[in-house]
Structure 1
Amino acid sequence: MKPTIEALRRRIDVATKRTPADLVVKNGKVVNIFTREILHEDIAIVDGFIAGLGDYEGFETIDAEGSYIVPGFIDGHVHIESAMVTPAEFSNVVLPHGVTTVIADPHEIANVSGSSGIDFLLESSEDIPLDVYFMLPSCVPATPFENAGAELTDHDLEQFYTHPRVIGLGEVMDYPAVMEKREEMLKKLERAGRKGKFIDGHAAGLNADGINVYMSAGIRTDHECIHAEEALDRLRRGMYVMLREGSAARDLISLLKAVNEQNARRCLFVTDDKHLDDLMNEGSIDHNVRMAINQGIDPILAIQMATLNAAECFGLKHKGAIAPGYEADLVFLSDLNTVQINKVYKSGKLAAESGSCKSSSKCSAAPAPSIVDSVKMNSIKIEDLQIATGTGSVNIIGIIPNSIVTRHLVEKPDSVVGFFVPNPEKDLLKLAVIERHHHTGNIGLGIIKGLGIKKGAIASTVAHDSHNIVAAGTSDEDLLLAINHTAEMKGGLAVVQDGQVTAELALPIAGLMTNQNSAFIYEKLTELNQALRKVGCSMLFNPFLTLSFLALPVIPDLKLTDKGLFSVNTFQHISVYE
């Protein structure tokens, strides 16, 4: 953000005290992120930027009443679509939690709707209080082992680089394409580098040798660490490590073991994928900061990771600190250790207070017709859901609670006349992924263990990253009903029990989002959670979020795509039966 000459004049006049500031904040404890100390100085603001720290007068004065004042929090990697709301409503939800800037990757909607999906998120994030920067999706589809709704080449992405809020290339999750120097991937990497853009990584399961490959290719971040040693491998090779705490992937506590005074400046916080109810109940990046403090990280160091580190990672030179020349994104805290937020100022204007936005943003962009008509699947029948297993052992996807990583299990299940029969007592259920973009008729079938459903079925069009319909259940009849009802809603989530739909949430925007407000969605999610309990889920983890990642063939060990069971370790499809 480059100031005009007139803006520079105004800032200098305020800084030199020749002209009163637009706004002066007094009586605050200013947390200096650079020196990690607390200053008792005024903050002078003009045109939404800080012009000085010291003793100032202004046309308007705010008494901070002893509050700690920290920079606005930055979410370094988030998929807004995972909150199931438009950017405007997302802003209404996260601003009260002190998040004033996010780095969004629109690859969820891009995998469904391609360029038109990116256009929609760019347009719908204009003129809202939250600053939304974008990393262009690098892998649409994520792999060649599934059917997505679109394919984005380097040529398709090129047009977006001129947009002022597009700052880089999003998470590169196709490691084989990088390692094998595939031409299309190299074009994407080369163009981003040539334009001076940032490149995010997605290095799930990669060892130190794999990180060497990514760093050599210009990829500088990773948010897929789950163990401290993985984080250290990346830090030692110069990567920024994104410490993730989302809804399905809760890795923060494990990763904080790698953070110390020497390496913390290369660490930042992200949510990645977080459901709306978790955002409203737990918070966003503020939740990550609180968790870090509870784990023994110095409060100011934790706040530095949530602000300046993220800003520097993405070259946002005007964000991340309370200092002259920085944007006046300010969060007032009553307590530094509990991160109790009283007020949030965005560009020098009060945006949220006491947990609520001062004014609600509304989505001004209308999605293209193709985006709201995204479910295009063939009709299916009970026979299409049968899994022939024979009489021997089968390959099973083993769920790890609160993780998007799965286990590859081998067991001998129950069967009737050579076909798999779900056994809720053993927690062995049927899993189906139905292609819903091109009428291919593809249905991937598999067996999962650990979802915890005792009866009925659940289905969703949120299925990373190709977002086909994913469903799991204890009977073919309920499974079929859940699948069909989800399609009839033009996308969404559904719970079925005993031949009845007991709860639903329609997501007609690409099968991922809705234009409804957060209160309505929260109510629907509450109904879904109640229905999940009735079908036997313990709710120690989120079944829908877990389900959504069972179709992601870039996260170890075993996943299911519309083309069948997929081993991430060998990067090939395998048979259900041994």
Structure 2
Amino acid sequence: MKKYLYILLSALVPMGAMAYTLKRVSVHDPSIVWEPASQTYYIFGSHRAAAKTTDLMSWTSFTAPWATASSGDAANSVAFTTPQVTKMKKGGVEYDFNFNAFNWSKRGNNGYTVDGNMWAPDVIWNNTMKKWCMYLSVNGDNWYSSIILLTADKIQGPYRYQAPVVMSGFHTGTAYKDTDLELVIGTQASLPGRYAVGNKWGDRYPNCIDPCVFYDEDGKLWMSYGSWSGGIWMLELDEQTGLRDYDVEYPLTGAGNGVTVDPYFGKKIAGGFYVSGEASYIEYIGGYYYLFVTYGGLAAGGNPKDYNNGGYQMRVFRSEKPDGPYVDSRDNAAIFPSYLLNFGPKENDNNRGVNIFGAYTSWGNQTKDNYGERSQGHNSIIAAEDGRTYLVYHTRFQNWGETHQVRVHQVFQSKNGWLVVAPFEYTGEQVKSADIATTQQIANDKIAGKYKLLIHNYKLDHTKKQAAEPVEVEFNADGTISGSATGTWKIEEGTSYITLKVSGTYYHGVLIEQTLEPSDTKVPAFTAVAATTGVTVWGYQTEATTGIEDVRFGENVQYSSSNSRLYDLNGHRIYTPKRKGIYIQNGKKYIER
């Protein structure tokens, strides 16, 4: 016998007391790492900002000291002048090389100070060296930048300068003699012509900043790096030293500004031709290496005279190999063939990269009004020991100037293999990545109700501080969506995979329970991405379907399977159809199941 469910619509329970603590920190360009001994997560960011937490919700700031031969807390101006490692090995032969990173970075500006130019470190445990390895950008004007390695016995330091990994800016004269270029390509009578490009260096080659260091699934150590200008590049590192593997050669591929493999800089994996893009970060998740690149300018925006003043937005690509090729969900390459504007309302590059989310407001209890998020980026991501994956990024706000804070969201993999980010901050939710494919986190009879639905479209106008805002929709029990957007929804039984069709576009993602921070209210929430467009959609329930009863047919009611209708014993219809599968009888609502 068919069954019908009696439905009542009621509002969510009022906000309860918080069962967690959100303690904020400001760390620009946060790179996350796990320290097993203390069961603690650490983030390291630009200008020596750092913080730690045991729960990814309550953070404590600290500063890791620099070490030198004579000090355990050295000044910035002396920390990078004298490397500990001065002999590099290639082909089994040792070569002398002593690089003063501080002097190199100030060559482009007589008034240079290093204090504001220690950018975007990435910290990793090297199990061969038994050291914590920090890869730090020492930025200089006119591309006189370098990425250097510092090591420590303890994750909080002190860190001591070991040696450089890669340098940029040797574009004129004999500056290359102060780099390891000749160690890589052999002795040169003069600067090779392909590098003698003067102030057009950025048209072709990277600025050596923003390192991301990671082990691939075979235990090989890699470093991606670079920013805007010549794009994002990749080098193989030596697991024994943590430095460049000088025995790996990169045959020149491409010509002019279209070079994709360079003997010194390695292999290009994204960007180029001065398109925006920085802060590469790579993590292996569920069969793919995912590459994050942040497009646009990092500022909060709102300046109509400065198009680059804002627009920060994370884009995602993937590959089955650590060094690419990386493509988005529409098979657009992460490498650009020429200059194309790749952010903002005039974006003209076919919206390259999956837009995992962007600026948004009027969302939940706290991401609204002055505190709407914008300019999110320079993220890291970690497939954690607890079976969950977390995205860590800094964000500015709608009307909070250039103030920024760190945010953490849980990340899942859709059934078609693209990453989707939970629509609210992580507040201790227990669902693990593996649970999505094996358990249904939200029961069928808890899904129907009213929702806020937010589409993270491309081409936001950051000069006007434009942000995505939600609309009101209703998820009906018959699998349709009505309201300000229309379509369908469907759960794959026994899993948490959801498929949405919104305004003709299919989105694939997950349906889970989340907390409406800063309250303790739990609601069904979904996150999904359209592979055909690269656009992400979020949603959460605002008014639930509750009070469900199993209503069976009484003596005065019968059901006709031929037309799915209810009749009394005299053959008269006793309800008014509102939409397919939903009927009204005696003021009560019934849904066919």
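No lab work stands behind these numbers, since they all come straight from the coordinates. Treat the numbers as computed from the prediction; the structure is a model and nothing was measured. Cβ atoms are built from the backbone, for glycine too; each structure is taken alone.
A few comments on the model shown:
- Origin of the value -500, where helix-only ellipticity at 222 nm (-39500 (n - 2.57) for each DSSP H run of 4 or more, over all residues; to 500) was derived from one of 1, 2: 2
- For semi-axes √(5λ) of the Cα gyration tensor in Å computed as 43, 24, 22, the structure of 1, 2 it came from: 1
- Mean count of other Cβ atoms within 10 Å over residues 252-259 derived as 18.8 - corresponding label from 1, 2: 1
- With mean count of other Cβ atoms within 10 Å over residues 372-379 derived as 24.9, matching label from 1, 2: 2
- If distance in nm of label points 7 Å out along Cα→Cβ at positions 284 and 316 is computed and equals 0.9, the structure in 1, 2: 1
- Comparing percent of Cα pairs over 16 Å apart, for residues 436-499 alone across structures 1, 2, the highest figure comes from 2.
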